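Following this line, the structures themselves.
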Structure 1
Amino acid sequence: MDPRLTPATDRVALAGAGIARPTLTEGTAMRVAVPLVDLDREPNGRRDRQLVFGADVTVIERRHDRAFVQAAADGYCGWIGMAALTAERPAITHRVAAPATHIYPKATMKERESASLTLGARLAVAGIAGGFAELVTGGFVPVQHLTDTPADDPAAVALSLVGTPYLWGGNSRGGIDCSGLAQAALWAAGIACPGDSDLQRAAFPEVEDIRRGDLLFWPGHVAMALDAGRMVHATASAMAVIVEDIAAAIARIDAAGDGPFLGARRPPAGGAAQGAPSLDGRVAFP
C-alpha cells in the first residue's frame with residue numbers, strides 16, 4: 001500500500017478502507033482553520049505536502065498535539081498539528097482565485113491584515129458589500145480575489161504563480177513544488193488531481209501531441225505545457241516557478257542526469273466545459 005494514500009497508522013485505520021489494524025475508526029470530519037499547514041510523513045517529521053485554509057480532512061488518530069488525517073480533496077494522508085483544525089465546517093461558497101490575498105478585520109484595505117491566504121483557499125462567505133466578502137468564520141476578503149466558478153484555463157492559473165519560490169512539498173504562493181503547481185492549477189479549474197508527480201502521471205491518459213494544459217513528465221518532475229513549445233513549472237534548478245522552452249528543458253534535464261523525458265499526459269477539460277465539477281467525487285466546486 002502507498003503510505004501517502006493509506007488512511008491508517010500502525011495502530012488505527014479508517015473503517016471501510018479494508019486495512020487491518022488493532023483499532024478501526026469512522027474518523028472525525030474537521031477543517032483546516034489556519035492559512036497553511038504542513039502535512040508531515042511522521043509526527044513532526046518531514047513535510048510531504050501542505051493543506052490550505054478551508055481544506056477538509058478526516059482525523060483518523062490523535063497523538064498528543066498531532067493528528068493523522070486524510071485530505072478530502074486528494075486522499076493524501078499525513079500528520080498535522082491539531083491546533084490547525086476546527087470542527088466548524090460552514091458551507092464553502094468561494095475559493096481564492098488570486099495567487100494570494102489577505103483577511104482584514106474590517107471591510108477596508110487600510111486596516112492591518114489579520115491573515116494571508118493562498119490560491120485555492122476555501123471560504124464560507126456570509127455576504128458581499130462594498131467590495132469585500134464577509135466570512136462566516138470572521139474577517140473580510142477583497143471580492144476581486146475570489147471566485148465561485150472554476151477557471152477555464154489551468155495554464156493561466158499556473159502562469160499566475162511565476163516567480164513563486166520553489167519549496168519541496170509546498171502548495172502555496174509562499175513556496176511551491178512541481179506537483180503542487182500542477183495540482184493547484186488543475187484544482188482551480190475543478191479538475192481532480194493527485195498530490196505527487198508519479199500519482200499525477202498515473203491519473204491521466206498519455207498523448208503524443210502536446211497542447212496547452214497538458215502535463216509533461218520526467219522521473220520525479222512535472223511541468224504544464226503552455227503550447228507545443230513552452231512550459232511552466234516549479235523547478236529546483238531555478239528555485240522558482242518559471243517559463244521554459246520544452247526542448248531546452250528536456251536537454252537540460254538530460255544533461256543533469258535527471259531524465260529521460262517520459263512524455264505528456266492530458267487532464268480532462270475544466271472550467272465551463274465541466275459546469276460545476278467535483279474535485280474529489282464528493283464535494284462540488286467550490
Structure 2
Amino acid sequence: METQAAPAVREGALEEASRRRRPETLLMLVPAFLLLFFFFVVPYGYMIYVSFMTHAAARTFVRTFTLHNYVEVIWDPYHWQVIWRTFGAAAVVTIVSLLLAYPVAYHLARSRGQRQGLLLLAILSPLLVGVVIRSYGWMILLYNTGLINTMLRQLGIIDKPLPLIYNMFGVGVGLLHIYMPFMILTITGTLQTIDPDLELVARSLGAGPAATFFKVIWPLSLPGVFAGTILVFVQAVSAFAIPILLGGFRVITAPILVVQTVIESFNWPLASAMALVLFLLSVAVLGIYGKIMTRLMRGIAA
C-alpha cells in the first residue's frame with residue numbers, strides 16, 4: 001500500500017508546487033507583455049485610429065471620421081502598382097535567396113570543427129556591419145564608374161557601363177546580400193537535426209543523390225525552409241533604406257511611398273491607411289503560405 005501511495009503523493013506535491021509557481025511565472029511575463037503592448041499594440045492602434053481621420057493642410061490631421069483614405073489607397077492604380085512591385089521584388093528575393101542559401105546551409109550543417117567555424121564566421125560577419133554601410137559598399141561596386149563596370153570595360157567585355165544600380169537589379173542584389181544570412185542560419189538549424197545516417201540508408205537501398213535529397217533531406221528540412229522564407233520575405237517587403245540607396249528613388253516600394261506621403265504631403269491619415277493595407281496584405285499572404293506549407297508538411301509526415 002505504501003509503495004502504491006508514494007507516486008500519488010509525489011504527483012500531488014508536484015501539482016501543488018506548480019500551482020504556487022504560477023503567479024511567479026505570470027509575474028515574469030509582465031515585462032515582455034508591457035514591451036509588446038507599448039511598442040507594438042499601442043503604435044498599431046494609433047495608426048489605425050489616424051487612418052480614419054481627415055487630412056488637414058495646416059495640421060497633422062483633423063479628428064473627423066472618414067473612409068476616404070482607404071478609398072484612395074484601394075482605387076488608385078498607382079498604389080497597387082507600387083504594392084505589387086514590392087511584393088514581387090520580395091518574392092523574387094526570397095526564392096533566389098532559398099536557392100542560393102540551401103547549398104550553403106547544407107554544407108555548413110555537414111561541416112565539422114574549424115571548417116564549420118570559419119564558414120559560420122563568413123556568414124555572420126556581414127551582420128556585424130549596418131545596412132546603410134553595406135548598401136554604400138554595393139553602390140561603390142555597382143556604379144557606372146564602379147569596380148564591376150570598370151573591370152569589365154578594361155577587359156574589353158563591354159563598351160558602355162551596365163545599368164547595375166538605381167534599378168530593380170541593384171535593389172534585388174542589396175536585399176539578397178543583406179537578408180540571405182537569415183535564410184542560411186534558419187535552414188542550417190533544421191538540417192543539423194537530420195541524422196546523416198538517413199542519407200546512408202537511402203543510398204544503401206539504391207537511391208541516387210537526387211532521390212535521396214528530394215525524398216529524404218528536402219521533406220525533413222521544410223520547417224527550416226518555411227521559417228527562413230518568412231523571415232526573408234517579411235524583411236524584404238518592409239525594407240526602406242536599401243531601396244532608397246540602391247534604387248535612387250527610381251524604384252518606389254510601398255515603405256518608400258508611405259514615408260514620402262508623410263514627408264512631402266504631410267498626409268498622415270493616407271500614409272497610415274497605406275501602411276495598414278500593406279500590413280494586412282502581408283498577413284494574408286503569409287497566412288495562405290503558412291496553410292500551404294502546413295498541409296505539405298502534414299502530408300509528408302503522414
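A short reminder: the numbers here are calculations on the coordinates, not readings from a lab. The structure displayed is predicted, hence computed values, not measured ones. Cβ atoms are built from the backbone, for glycine too; each structure is taken alone.
Computing helix-only ellipticity at 222 nm (-39500 (n - 2.57) for each DSSP H run of 4 or more, over all residues; to 500) gives -24500 for which of 1, 2? This figure was derived from 2. Between structures 1, 2, the greatest calculated value of distance in nm of label points 7 Å out along Cα→Cβ at positions 130 and 250 is seen in 1.
Here Cα extents along the principal axes in Å was derived from just one of the structures 1, 2, and that gives 84, 63, 35; the source is 2. Structures 1, 2 were shown, and relative contact order in percent (Cα under 8 Å, 6 or more apart) at 14 was computed from 1. With respect to distance in nm of label points 7 Å out along Cα→Cβ at positions 202 and 234, the largest value across structures 1, 2 is given by 2.
When mean count of other Cβ atoms within 10 Å over residues 34-41 is computed across structures 1, 2, the figure 19.5 traces back to 1.
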